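Read-outs: derived from the displayed coordinates by stated rules, not from any lab. Since we're looking at a predicted model, the values are computed, not measured. Cβ atoms are built from the backbone, for glycine too; each structure is taken alone.
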Structure P
Amino acid sequence: MSYGMTAALQTAVYAALAGDVVLDGLVGGAIYDALPPGPVPPIYVSLGPERVRDRSDKTGDGALHDFSVTVFSEQAGFQTAKEVAARVSDILDRAELTLARGRLSGLLFTRARARRTTGGREIEIWFRAHVDDAAPV
């Protein structure tokens, strides 16, 4: 197994989201790995937790990453949050990202959950990435 590609995968996912002009227009650049200090914007996207499993085989090391991207919105309704979540899904589902380490052999949407929170609305979107390690051992 290799957990070695996790930082490269996160960097590529963040770059894909941050580099999308439509998403940028919807959230005003509020795409975070870690929230900035102070008040947060009324709507933003945050990279979330991940679970990683071994997917190595006789050809080399690999891993299956299940990770989430979450949309947070202070608005009373779900409409805007769902528009942002749909754009996140459109950007990442079946994306062909280039990693600084390893190779992405598949990236798919797996599930989402929309819910009300005390602060507004939250939509958690889960993806599955299969990565193969190209780093020397």
Structure Q
Amino acid sequence: MGAQLSGGGGGKYSVQQNSEINVTPFVDVMLVLLIIFMVAAPLASVSIKVDLPTAVAKPSPSPPKPVYISLRKDGSLYIGDGHTDLSSLPDDLKKAVGTRDPARERIYIRSDKDTLYGDFLDLMNKLQDNGFYSVALVGEDHTK
């Protein structure tokens, strides 16, 4: 609703309600959109008929299961759900990766927020010493 500040009746400062809606700009926009769609619709359709061959593509393999290393605040290590320690980590990690290239395999590290920094660096050094260079850190998403 609008207000009419000047005009008949009342006094110098009388305010009347104006409940008319100006639809002219709305109609103009709708007509422009209609013209755009009328021009663009024939361009989107293909009028040449072609007998297409059937595609015989093999389905793409599913991506490999990600490897998660969990580091708890007491320094204990886990690969997935299995417990490991720093000395046997390379062998256990190579079993988890399987035949995939360790240098290209991304390892996801989950760590407790109260983990000692030295324990985390020991883990990172052990990974790099054994050819695991692609590391991602997992954090909890706190959206507000």
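With mean count of other Cβ atoms within 10 Å over residues 41-48 derived from the coordinates and found to be 18.1, which of P, Q does the value describe? Value 18.1 for mean count of other Cβ atoms within 10 Å over residues 41-48 corresponds to P out of P, Q. Compute FRET efficiency 1/(1 + (r/R0)^6) of positions 49 and 105 (r between Cβ atoms, R0 = 30 Å, to 0.05) for each of P, Q and report the one that scores greatest. Of structures P, Q, the maximum of FRET efficiency 1/(1 + (r/R0)^6) of positions 49 and 105 (r between Cβ atoms, R0 = 30 Å, to 0.05) occurs in P.
From which structure (P, Q) was FRET efficiency 1/(1 + (r/R0)^6) of positions 33 and 89 (r between Cβ atoms, R0 = 35 Å, to 0.05) calculated, if the value obtained is 1.00? It was calculated from structure P.
Comparing Cα Rg over 2.2 N^0.38 Å across structures P, Q, the highest figure comes from Q.
Work out the source of -9500 here, i.e. which of P, Q gives that when helix-only ellipticity at 222 nm (-39500 (n - 2.57) for each DSSP H run of 4 or more, over all residues; to 500) is computed. Source structure for this number: Q. If relative contact order in percent (Cα under 8 Å, 6 or more apart) is calculated from each of P, Q, which structure is the one that comes out at 27? This figure was derived from P.
Of the structures labelled P, Q, which one yields 0.35 when FRET efficiency 1/(1 + (r/R0)^6) of positions 25 and 65 (r between Cβ atoms, R0 = 25 Å, to 0.05) is computed from its coordinates? Clearly, the read-out refers to P.
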